[in-house]
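Several structures are given next for inspection.
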Structure 1
Amino acid sequence: MDENRSVADVMDAIERAPQVVVPLVREVPTSLLKRRPKPGKWSAHEHACHLVVVHRLFLDRLEQMLASPDPVITPYDPGSDDSDDALLCLDLDESLDLYVRDRALLVQRLRALAPAVWRTVAEHGEYSHYSVIIMFRHVALHDFFHAYRIEELLLHRVWVEEWREAQTPR
């Protein structure tokens, strides 16, 4: 695998993600944004706000990996680390704005990294090996995973039919 190409591809995905996520969230009817498909499963609102919450986590991990000779990354599990309604309490518009701003700052920070930094490794509580390139590949995949979940909710046939019926004048 061409390491430089891989870094460039990851960077492109990271930079592009907000252009996919934000318009997708904006397509979800307001009345459906906080609707959970079933107890314990996230709404579109929660998926979108989660991206903002974890953004700081990944940036902090990067700084830890760059500052420590033997960094140890603590896994994050929102299901056990946060209250069930934590994401529902966040303002969606503010969260999306912050996601876009933070992502631009992250891209700027990552573009300034020397090529060798992408190979910096850390111990991670869940993974057999972990490096800067793996971490930010996870960020890209994570963004698009949550975008996919938002789209599933957006296209949920029963919900959309209910929403359309509610919009029809009687």
Structure 2
Amino acid sequence: MAAATHTLTLPAAMLKRGFWLYVWRVEGPAGEHLYVGRTGDNFSPNAKPPYQRMGQHLGHQKNQNALRKYLENRGIKPERCYAFHLVAHGPLFPQAVDMNAHKRPRDVVAALEKALADALTQVGYEVMNKVNSRMPLDRRRFAQVRRAFAVAFPNLRRRGKKR
């Protein structure tokens, strides 16, 4: 492969710690694939900014590279993909000071993450990962999230399986 010059533009707002939702849109040789995620650890009060998750998702650390694993499990080498687009919305909540203050926003965002993955699937997008959450959904907040992501994923403006 010949050397080439590439540009990545990162909005400064993506440096802000807090609870974010994000969707990776991967353009690959086998079409488009989505991965839905969130920031806000389950085991610590940390809520990393989305730019930190970018490198981790495509890196080689086994406990952090979920996107890479999902692609490779489908026989897709990430290095052979055409482009990776990260659509991030947040922060929905600021990073908490301790684990007690962290749990409520973490649970709210976990429910939103599941609802977003389900909604994308319902309107015809291929979401690679299955998001699980038993937390109650804040429907008002999800309506806002859905509208925000509909800018990048216009099928979210409608209901049902159409594409």
Value 11.8, calculated as Kirkwood radius over Cα pairs in Å, for residues 23-62 alone, assigned to which of 1, 2: 2
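Have a look at 1, 2 and say which one yields 19.8 for mean count of other Cβ atoms within 10 Å over residues 87-94, as calculated. Spell out each step's value before the answer.
Details: 1: 14.6; 2: 19.8.
Answer for the origin of the read-out: 2.
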To which of 1, 2 does the computed value 9.1 (mean count of other Cβ atoms within 10 Å over residues 7-14) belong? 2
Looking at structures 1, 2, which one was helix-only ellipticity at 222 nm (-39500 (n - 2.57) for each DSSP H run of 4 or more, over all residues; to 500) calculated from, given that it came out as -10500? 2
Consider the structures 1, 2: one of them gives 1.00 for FRET efficiency 1/(1 + (r/R0)^6) of positions 31 and 95 (r between Cβ atoms, R0 = 41 Å, to 0.05) as calculated from the coordinates. Say which. 1
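Taking 26 as the value of relative contact order in percent (Cα under 8 Å, 6 or more apart) derived from one of the structures shown (1, 2), identify that structure. Mind dumping the intermediate values first?
Working: 1: 37; 2: 26.
Label of the originating structure: 2.
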Can you tell which of 1, 2 yields 17, 32, 32, 18, 1 when P(r) over Cα pairs in 10 Å bins from 0, in percent, for residues 71-126 alone is derived from it? 2
Out of 1, 2, which has the highest value for mean count of other Cβ atoms within 10 Å over residues 55-62? 1
For Cα Rg over 2.2 N^0.38 Å, find whichever of 1, 2 sits highest and give me its label. 1
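No lab work stands behind these numbers, since they all come straight from the coordinates. Keep in mind that what you see is a predicted model, and the values were worked out from it rather than measured. Cβ atoms are built from the backbone, for glycine too; each structure is taken alone.
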